[in-house]
Structure 1
Amino acid sequence: MKNAKRVAVLGATGLVGREMLKTLEQRDFPVSEIVLLASPRSEGKIVKFRGEDVKVSAVNESSFNNVDIALFSAGSKTSMMWAPVAAQAGAVVIDNSSAWRMDNEVPLVVPEINPDDAFKNKGIIANPNCATIQALVALWPLHKAAGLVYMNISTYQSVSGTGIAAIDALSSGSRAVLDGSEVKDEVYPHRIAFNLLPHIGAFDENGISEEEWKMVNESRKIMHLPNLRVSGITVRVPVFRCHGESITAQFDGSISPERAREILSAANGVVVCDDPSGSAYPMPIDASGKDAVYVGRIRMDTGLDNALAMWVVSDNLRKGAALNAVQIAELLIR
């Protein structure tokens, strides 16, 4: 295979790790050899890649020798420990955790927005937060046309963003509620089944959550807009897969809903689904397993000048994580 690379996936047995492998397959990424890594408790597990059984190894100091690209889908502590090791061994790390996102030496990349930043890496590239990615893929083309100055985002984030344990908690909790039995949820501070939790990450002294700050800080860094005004609230909802977002975006210049639809219809990675009278608008059940960011309900905002309101849905495991990481890897080998 031309230009084939030795690729490692750390966190290969998790939701995002498995989605990374699926995405590498589906996009026919040139892999000469796949190296599957995880914690010691997953050592020896078998994971399929391109129809072959591949054994998972416990990550260690020599795991990244001769690796070209390392896709990380483990947590921040794991990434802080192993990303420098991988980079020192000569690999380029594309990390899905929050560990490196705001590091001034580490580019934070969405290929549709700031692809050139990927080539400024010193061995580590950060994959943004899933909710940030889908919002900016929708807003960037509009920013280029009218100049984004403010955005307010309310997120409706699925449990898959937390991991396999959260999917199990929603599934078992829903059955328990319907059966009239006690609900035990050890993943979230309250049960997620038939509930909404306006609580994603720790709160600071002002009551702003970690996830809400990610939306603020990552958006400014990716778009190179340090003065962009950002506000909103992030909410966990009882949906297995795909995040929804209600976005109000204010611009320096005027832009009509009709013009916004034209721009977004021609934008990379965006699908416009916008016919409310015909009950056509983005929904998680339609976006699940898909690569695109879906945008609908595009309309003039009722409270701000030069502002649009819209509804955005995307699969948080695909464009929000695995796909974006693989697209970054594709940039590097192009």
Structure 2
Amino acid sequence: MKVAVYAIALNEQAFVERFMATAREADLVVVADTGSTDETAAVLAGLGAIVHRLSIRPWRFDDARNAVLALIPDDVDVCVAIDLDEVLTAGWRARLEAEWGIANRGKYSYTWSHHPDGSPAVTYTYDRIHSRHGYRWRHPCHEALYPDRIEQIDAHLSLELHHWPDPTKPRSQYLDLLAVAAEEQPHDSRTAHYFGRELMYNGQWARAVDELRRHLELPTSAYAPERAASMRFVGRCLAQLGQPDDALVWFRAATDTAPDTREPWVELAQACHDERRWHECYDAAVAALHITERPTIYINDASSWGERPDDLASVAAWHMGLHADALAHAERAAALAPHDSRIAANVAFYQNVVG
């Protein structure tokens, strides 16, 4: 098996040595430098990468990735697409060879956006390892691989990929690129969801509501966790627009749509907390805590799996007069967030009352 790692790069000199260390198990490393003004290209080449300087104008991620993919030699069997701020676990090549079989697409664990303290934001299943031929990248932003006139055969690989991003790197181009994507593919539910989410991230509350509702109305919008996420985002936007009662309607709809996922319940609990609806807050937080298996999907909010549900349940229980429950939930929240001074103060206060 001949394996190539490939990537696109722009002003990522700080990551080059770590990237080349993680890629060294491949037979070759191919990188498209798309206009760096630092020493990214030179350092990559000095460490053994095959570097091509490409100009993609107007910029879009799918064109850039397809361009570098086309430059990979024909005799390569498997391509591993990673970014310069990502790290593969050591020994990944041996696992790939042992587990690939007759596959043409690999699925594996991806931990996205580690925080500076080393804690992961979210882990889900990823699939950017593929056969040399038969795949194309699509979408100007949040690009994805699609099979091209082949039948996809998956291999479930035991390797891991970790994302260690530069927190100072801007994402300002995402909104414009997602607007292009939505115009190109108005019936694509994935694009509509991402575009609506990005509008929300940029504080364009009313436009975000319109786009997220459009996502929900599309015939192709059938993935329950994604639909529930769009509903939660509509709720967030309506809350920002000063419509808390309407926001609650959407948060409740999200729990109905994906009742087996924690995120909608935690968001509903938080909204009820903010509106001092203590009974509904408590019930929603407890419903979240009853879900104990964390899914390996990208719609996965790290805060829903930390201290937040117990913290919300604790505060609500206290206001309901359930002092022992308030203490129990606060203690569990404190165990998950031992450095949170507010939660620690709540525990001390509840202990003093309960005795």
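What follows is calculated from the coordinates using simple rules that are stated; it is not laboratory data. Computed from a prediction, not measured in an experiment: that's the story for all the values here. Cβ atoms are built from the backbone, for glycine too; each structure is taken alone.
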Requested in this report: Tell me which of 1, 2 gives 18 when you compute relative contact order in percent (Cα under 8 Å, 6 or more apart).
Outcome: 1
**Report entry** Label whose coordinates, when distance in nm of label points 7 Å out along Cα→Cβ at positions 10 and 42 is calculated, return 1.2 (choices 1, 2)
**Finding:** 1
Report task. Of the structures 1, 2, report the one carrying the highest value of distance in nm of label points 7 Å out along Cα→Cβ at positions 210 and 258. Result -> 1
Requested in this report: Please state which of the structures 1, 2 yields 0.95 when Rg/Rh (Cα atoms, Kirkwood Rh), for residues 26-185 alone is computed from it.
Outcome: 2
Report summary line: Calculated from one of 1, 2, helix-only ellipticity at 222 nm (-39500 (n - 2.57) for each DSSP H run of 4 or more, over all residues; to 500) reads -9000, and the structure in question is 1
Query raised in the report: Who wins on mean count of other Cβ atoms within 10 Å over residues 194-201 among 1, 2, i.e. which is largest?
Result: 2
Report summary line: Working back from 147 (volume of the Cα convex hull per residue in Å³, for residues 90-225 alone, computed), options 1, 2, answer is structure 2
Query raised in the report: Out of 1, 2, which structure matches 19.5 when mean projected area of the Cα convex hull in nm² is calculated?
Result: 2
